[in-house]
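Asker: Structures incoming, each one as C-alpha cells.
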Structure 1
C-alpha cells in the first residue's frame with residue numbers, strides 16, 4: 001500500500017510539479033511583478049487548476065489577451081470556469097506542449113511559467129528539450145518583455161541566464177508555499 005502511494009506521488013510530482021496548488025503567497029509574488037496598467041499579451045504555461053490564471057484574468061485589462069498553455073486537458077474545466085467568469089476578457093486555452101506554440105511564433109509581453117524545468121534535464125542529450133523550452137521563452141518575448149518562472153530548488157538559473165544573455169532581474173524566495181519556491185524574473 002505505502003509503496004503504491006509513493007509511486008503515485010512521485011509520478012504526480014514528476015508530471016505536474018507537485019501535489020497541491022501554489023499558495024496565494026507564491027501567486028502574489030509572481031503576479032505583482034506584472035504591470036497591469038497597460039494592455040498585455042500574456043502566455044501562462046502549465047496552468048494546472050488555474051491559480052495564476054484566475055489572478056491574471058482579474059487584473060488584466062479588457063483589451064489584454066491571455067493564452068493559457070496546459071498539456072493536460074483534464075484541467076480544462078477549471079480554466080473554462082475562469083474564462084466564463086471573465087467572459088468579456090480574451091482568454092484562450094491550448095492543450096499542447098508549449099514547443100508546439102513556438103511553431104507559429106507570437107510575441108508576448110509576459111510569459112509566466114509553472115513548468116517544472118528541473119524535470120526536463122537529460123544529460124544524455126545535453127538537456128536538448130530543456131534548452132529548447134527556455135530558448136522558446138526568450139525568442140517569443142517582445143523586447144522588454146518579462147519572463148517569470150518559479151522553481152522549488154534554485155535550479156536552471158544558469159540555463160535561463162545563458163539563453164537570455166544576462167543575469168536575472170530579481171530572484172525572490174517564497175517560504176509560505178508547499179514546497180517553498182524561488183521566483184525568477186528576467187526581461188528580454
Structure 2
C-alpha cells in the first residue's frame with residue numbers, strides 16, 4: 001500500500017487502513033517472528049508506529065527515504081495486530097505455531113537438562129568409584145566403619161545409580177548417602 005498517496009492522516013481513520021496495509025505487507029515466521037510494511041515517507045512510517053503503539057503493537061523503523069520499513073519482531077505484537085484488523089484465521093494459525101514452538105522449546109530444555117544431569121551423575125559416580133578403588137588399594141578400606149564400607153560397596157556395585165537409588169539400596173536418606181560419600185572421599 002502506498003502511504004505516500006494516502007497520507008499519514010488516513011491512519012487515524014480507524015482499523016480499515018491498517019487492514020489494507022496488512023494485506024500489502026510481508027512476513028516471516030520461519031526463524032522467529034517478523035512482519036514488515038514498506039513505507040515511502042518517513043512521516044507516514046512514524047505515524048504508523050504511533051497508531052500501532054496505541055494498540056500495544058510495538059514497531060520499529062529501518063531504511064532510508066523511499067525504502068523505509070516499519071517492522072514488528074515480537075509475536076505478541078503481531079498477534080495484537082492480527083486481532084485488531086480481524087484477521088482471525090491468520091491469528092489462529094500464528095497462535096498454533098507459537099504454541100507448537102513453546103511446547104518444542106520446553107521439551108528441548110527439559111531434555112537438555114536431563115542430559116546434563118545424567119552427564120554430571122556419570123562424572124560424579126566415576127570420580128567416586130575411582131577414589132573408592134584407590135582407598136581399597138591403599139588398604140584404608142579395612143579401617144573404615146561398617147556403614148562407610150557398605151556405602152562404598154554399594155557405589156562400586158552400582159556405578160550407574162543416582163544418589164536416590166543408593167539411598168534406597170542402603171535403606172537411608174539421600175542426605176545420608178551424600179554425607180557418607182563425603183566422608184569416604186575425604187578418607188581416600
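Asker: Output the label of whichever structure in 1, 2 has the greatest value of relative contact order in percent (Cα under 8 Å, 6 or more apart). All intermediate terms of the calculation are to be shown ahead of the outcome.
Answerer: Details: 1: 20; 2: 14.
Structure 1 comes out on top.
Asker: Please state which of the structures 1, 2 yields 0.05 when FRET efficiency 1/(1 + (r/R0)^6) of positions 70 and 126 (r between Cβ atoms, R0 = 35 Å, to 0.05) is computed from it. Mind dumping the intermediate values first?
Answerer: Numbers: 1: 0.80; 2: 0.05.
Considering all the candidates, the number was obtained from 2.
Asker: In addition: If helix-only ellipticity at 222 nm (-39500 (n - 2.57) for each DSSP H run of 4 or more, over all residues; to 500) is computed to be -10000, which of 1, 2 is the source?
Answerer: Going through each structure in turn, the value belongs to 1.
Asker: Name the one structure among 1, 2 that log10 I(q)/I(0) by the Debye sum over Cα atoms at q = 0.09, 0.16, 0.18 Å⁻¹ of -0.55, -0.94, -1.08 was derived from.
Answerer: Only structure 2 yields this read-out.
Asker: Name the one structure among 1, 2 that distance in nm of label points 7 Å out along Cα→Cβ at positions 110 and 134 of 3.9 was derived from.
Answerer: Answer by label: 2.
Throughout, read-outs are computed from the coordinates displayed, never taken from laboratory work. From a predicted model like this one, the values you see are computed outputs, not experimental measurements. Cβ atoms are built from the backbone, for glycine too; each structure is taken alone.
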